[in-house]
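Next come the structures, one after another.
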Structure I
Amino acid sequence: MSVLSPCRLSTALVCLLSIVPSLAAADQVIAAKAPYAEAGNTNKRGDACFSTVDTNAAVHLLSGFLEVWTPRTPFVDAGVEAPAKDNCPAVVKTDWDGIPSSKTDGQVVNKLVHDANIAYVVKATKARTAEQAVAAYLDDRRGKNASIVDGLGPLTAAWKAGSKQTTTITEVAADATTVKYDDKGNNRGAGSKPDTENKTDANPDMGLAIDFINATSGDGSTEPAKRYFKYARPYRWSQDISVVPTLEPAKSGKPVEDGGFPSGHTAEAWRDALAMAYLVPQRFQEMITRASEMGEDRILAGMHSPLDVMGGRMLGTATVVYNLNKADNSALKSDAYAQAQSWLVAKSGIADAGALAVAAHAAPLAADRFADHDANRAYVLQRLSYGLPTIHATDLPARVPQGAEALLETRLPYLDGEQRRDVLKTTEVASGYPLIDDAEGYGRLNLFAAADGYGAFEQDVTVTMDAAKGGFNAIDTWRNDIGGKGKLVKRGGGILGLSGANSYAGGTVLEEGVLVAGSPSAFGTGGLTVNGGSLVLAADKPLSVAGDYQQFVQATAKPTLGPDGTGTLVVAGTAALAGDLDVTLANGFAPAPGTKIEILKAGAVTGIFDRFTISGHQATLSYGPTSVILTIAR
């Protein structure tokens with residue numbers, strides 16, 4: 001049989017149609033160019049109707065890899081041959097042998113990117129520590145869900161108990177360098193119905209949650225993409241790459257059946273992590289970090305490259321979006337969420353779901369290896385692109401995949417679908433990197449950042465938080481540095497904190513509930529109007545208001561005063577005062593009687609506070625033309 005010659009991305013379709021004429025007829029192919037949320041079911045293996053970059057959703061999603069590498073043949077190699085059937089072309093078999101630089105190999109298109117991709121693995125495996133080798137082994141041999149479950153931190157034990165999860169890989173066996181051990185556990189756990197294959201009974205505790213995790217992996221296989229791109233594992237590219245010795249028995253002896261791109265372990269980790277983050281949004285960012293760590297462990301193992309891992313992340317994310325938007329899963333996702341939350345609340349010994357976020361982070365820092373938010377954020381961000389050389393413009397507009405807003409339904413429940421899309425749009429990473437500039441936008445999603453709220457107010461944003469619904473509806477904090485020209489309007493009884501270095505220009509209006517200033521520039525470069533509710537000043541430095549400050553009679557300002565001006569309100573324009581002032585002194589701050597504290601200074605001050613209280617002390621207020629002074633009496 002003749003073998004198809006490689007086709008470059010720019011001419012792939014022309015080449016394909018010239019070689020396989022039967023695909024040219026529109027009624028003989030099923031297009032995968034529709035949004036992945038609609039076309040995910042075309043990700044099928046061994047079916048010639050779903051075998052190309054234009055007919056398989058996974059291959060289409062990852063087609064940016066063709067700018068780095070041209071596979072031996074432009075179709076999914078099913079490994080067998082079959083005649084044409086039912087208007088589908090014949091299934092053909094390539095002679096790719098899986099060995100780089102052989103006469104049957106594909107072609108490196110971008111040597112700079114390819115070399116950087118392999119060089120990362122060389123460097124990582126040479127610097128690998130003994131501890132990292134153990135982690136890489138466990139993440140390879142253990143069920144993927146049984147690995148990533150520790151991203152739940154203090155909730156892990158309760159989750160394992162409720163899911164009935166089991167694993168037989170708990171350590172590295174003494175003879176692991178010569179014996180391949182497979183996990184005989186049930187990986188995700190037991191579903192709501194008996195499973196004779198996995199020998200599990202029906203699970204009344206969290207069976208629906210396990211059903212949901214299983215459902216979000218539907219049509220998520222990486223095999224079609226592996227058999228399309230035909231890209232070797234990194235240890236076959238370079239002898240300088242050291243596979244973890246205990247994983248030598250796990251290496252395939254058949255390179256042709258063992259493609260590296262995309263990483264299947266990584267894709268499954270992201271599928272499960274996103275499903276669990278949906279069910280337990282109190283650990284949303286920690287689960288994202290754990291999925292990213294699984295990808296890094298595949299590199300440290302010597303089994304995969306950064307591009308493999310990036311492709312796995314993209315496909316895993318797209319699969320979850322596809323399944324979250326399926327009408328058949330609508331009832332399941334709400335029922336599974338309710339069941340998981342109810343179980344974790346009960347097992348955590350707390351009153352309600354509103355306190356679960358506290359319980360989810362209650363372990364000592366040393367006991368929760370995902371406790372450092374800033375470290376997690378940096379870890380995830382670096383591994384979205386792995387710092388590979390840019391090959392496109394770095395200022396391309398953001399793109400949000402259709403249906404991707406569903407990923408944030410439980411993490412940002414007080415926003416509507418369009419607002420969640422705006423969050424995803426304004427938190428995406430920059431363009432330019434290989435692979436991730438896909439047409440839909442999956443590659444550039446930064447879901448860790450999205451869980452910290454808006455990255456910019458590109459238009460006016462109104463947030464209504466119904467505290468009675470509990471959880472994040474009752475209290476949340478946006479930690480991103482928010483830019484943009486828009487205005488923020490806060491409504492509803494919930495508490496919203498802003499703690500970034502913000503620069504949005506449209507101003508801020510508090511109408512109801514509580515708005516917490518957690519940073520000196522929490523309210524950007526505009527004015528601040530407090531029509532009602534409570535304004536809490538909790539930054540460790542004076543709060544800056546670049547425009548005017550207006551406080552009305554129904555509103556309360558609550559500064560926490562400390563040394564060095566903490567709790568002070570500094571207004572560039574006019575401060576028009578009314579309503580309540582409720583002052584608290586920071587722990588350890590005990591100013592002597594007679595101490596004068598400038599709690600507000602402005603370009604001009606009009607009006608006075610109608611009521612003034614201070615906890616645990618007595619004090620008086622005096623008003624000047626540009627300031628308000630608090631004097632400690634005792």
Structure II
Amino acid sequence: MKVFLERFMSGAKEQDSGQFSKLDQLQRQVTAMYGLLSNIYGSDKLVLRAGKLEALQLMRSDKIEERVLALQKLVFEDPTYEDLPSIEEIPAILETLQDEIADTVARRTVEEELEKKIGEKMNQRHEDYIREIKLQVIKESSGPENAQTLKRLAVLEKLESKKLASSAMEILRPESFDEVIGQERAVKALLAKLASPFPQHIILYGPPGVGKTTAARLALEAAKGMKGAPFAKDAPFVEVDGTTLRWDPREVTNPLLGSVHDPIYQGARRDLAETGVPEPKLGLVTDAHGGVLFIDEIGELDPALQNKLLKVLEDKRVFFDSAYYDPNDPNVPRYIKKIFEEGAPADFVLIGATTRDPEDINPAVRSRCAEVFFEPLTPAAIQDIIKQAAAKLAVKIDAQVPEIISEYTIEGRKAINILADAYGLACFRRQESPGTPVYITVQDIYEVVQVSRLTPYVLTKASDEPEVGKIFGLGVAGYLGSVLEIEAVAFPTRNPGQGNIRFNDTAGSMARDSVFNAASVIRKLTGKDISNYDIHINVVGGGRIDGPSAGVAIMLAMLSAVQEQPIPQDIAVTGEISIQGKVRAVGGVFEKIYGAKQAGIKKVFIPKENMQDVPVDLKGIEVVPVQRVEEILQHILPDDQAGSLAG
């Protein structure tokens with residue numbers, strides 16, 4: 001700016017150098033400076049400025065000295081200038097004024113640029129503020145939603161509107177105890193323990209697919225309407241599978257009992273995490289408060305988690321702890337303080353279901369629970385289930401369909417699945433002949449059986465023809481009984497006393513001991529030394545015998561083979577054989593009898609000590625209790641043959 005002024009002033013000097021006198025040059029310089037001031041401040045403001053600085057008269061004077069003095073007052077903004085400068089002093093004064101005016105112009109230029117930028121920033125801030133206020137108003141009026149979240153919500157609602165038909169299992173699930181077939185005793189026992197004024201924790205044992213879960217759910221509904229039962233009308237039934245329950249030993253997550261989300265862990269609420277407050281997450285035991293907590297496959301539950309569950313059963317509350325909890329922190333909500341100080345309520349009835357044996361369940365859990373055993377389904381029960389399901393589906397079936405299905409399964413759930421698959425085939429076939437009713441044929445069932453690669457559940461069937469060296473024993477696996485086809489052959493040895501006995505390699509040591517016990521009994525009964533025979537004993541199908549319960553059956557098969565006397569094939573025996581010929585008690589008699597019924601056995605011999613295990617209202621099979629093997633011989637053979645076989 002100063003350079004500009006110097007050029008302006010020097011140009012004026014050069015223009016005037018040859019034409020004007022020195023005084024005229026000074027006059028022109030002064031006039032030029034007034035013009036600059038007028039451009040800087042404006043004419044009106046310059047006049048006002050001169051009036052305030054007592055320079056207005058001096059500025060309008062014809063004398064150059066007075067005009068220069070006025071310039072001094074205006075430029076330096078100082079009214080105290082009083083001395084008029086001389087002509088000789090004016091050039092130096094003008095030079096000083098020129099520098100000051102240049103500084104003023106520079107400052108004003110910078111200030112104008114700053115003011116412009118400040119104005120732009122302020123306008124931008126104002127616009128941002130207005131925009132933020134608008135967004136806040138929109139957010140408050142519409143909540144956390146935006147266009148994207150609303151679009152996703154619309155997609156979910158559209159998906160919800162599309163529903164397929166209910167599955168066959170949903171339609172055919174029993175809705176009352178009258179529809180739970182084959183479990184009358186178990187249902188009665190379950191209701192007696194649940195509908196009491198003092199309901200008990202219960203464990204339900206039994207094979208899969210016999211209605212344990214359904215019975216538990218129906219039992220709670222029935223108990224709600226019974227006088228004296230403690231359950232309210234809205235008592236919850238919380239169902240969970242023990243095989244899927246996972247928990248963290250650090251208690252970061254525990255869906256069964258509940259957990260605490262500390263502020264430093266992912267999952268804590270933002271408002272609580274920011275204030276350092278731990279957040280308890282209540283578990284299923286609290287959800288079940290006042291009702292039933294049903295744990296399917298409770299035997300698969302983690303042992304450590306079972307022990308924690310026992311503590312809850314004792315206290316009827318769940319207690320939480322966290323190093324981040326400060327009872328004196330004013331930021332802690334009252335409900336969180338109550339949970340930490342008093343615990344969460346968890347007063348419920350536990351019903352566990354399992355397919356395991358009682359010995360496999362935690363003894364501490366068993367000691368706190370009543371036990372109810374569900375029975376294996378008989379072929380007749382399966383047939384009734386099929387007829388009931390067909391009625392619910394409103395479909396006609398061939399008369400042989402229930403019997404055929406009962407040959408391939410003893411599970412009610414599996415039987416219904418077979419029927420549902422056949423129903424689908426019948427519906428598909430009806431498309432070829434519109435208007436015809438849905439009818440499930442025998443061929444539909446066999447097609448389902450072939451596609452699903454099913455095999456008959458009972459491969460061994462009773463027969464009316466007696467055979468030598470062959471008898472049916474009884475076994476049990478889990479809660480399912482079955483028949484064991486045991487056969488034996490005997491050949492005299494070439495060299496007396498050098499006979500061998502061969503038995504299944506898969507048999508356990510106790511079963512092998514039964515063979516030697518049987519040999520002693522045979523020698524005692526007949527006087528024959530079986531060391532004079534080569535005897536081969538076989539369990540058809542390679543069944544593994546790991547226990548003494550087949551001892552009597554093995555003895556009878558060996559005795560029949562040695563004596564070459566036939567044995568009826570519509571009987572089955574179970575029991576441990578002693579070397580004195582006594583029939584000792586064994587386990588699983590209840591299930592073994594049902595297994596015998598499925599194979600068409602007409603008569604079962606069991607140890608007399610096991611009579612308390614026989615179902616009270618058993619039909620379709622005769623159960624004969626015995627104490628010695630001689631009693632069995634008297635029942636299965638005519639008197640003359642029994643005497644021959646025993647002597």
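A short reminder: the numbers here are calculations on the coordinates, not readings from a lab. Given the structure is predicted, the values throughout are model-derived calculations rather than measurements. Cβ atoms are built from the backbone, for glycine too; each structure is taken alone.
Assign the value 1.06, calculated as Rg/Rh (Cα atoms, Kirkwood Rh), for residues 343-454 alone, to the correct structure from I, II.
Attributed to the structure labelled I.
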Which one of I, II has mean count of other Cβ atoms within 10 Å over residues 111-118, as calculated from the coordinates, equal to 10.0?
II
Among the shown structures I, II, from which was the value 29.0 of mean count of other Cβ atoms within 10 Å over residues 303-310 calculated?
I
Out of I, II, which one gives 62.1 for mean projected area of the Cα convex hull in nm² as computed from the coordinates?
II
With helix-only ellipticity at 222 nm (-39500 (n - 2.57) for each DSSP H run of 4 or more, over all residues; to 500) computed for every candidate in I, II, -14500 is reproduced by structure II
Among I, II, which structure scores highest (criterion: mean count of other Cβ atoms within 10 Å over residues 367-374)
II
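Tell me which structure, out of I, II, gives 0.75 once FRET efficiency 1/(1 + (r/R0)^6) of positions 423 and 479 (r between Cβ atoms, R0 = 35 Å, to 0.05) is calculated.
II
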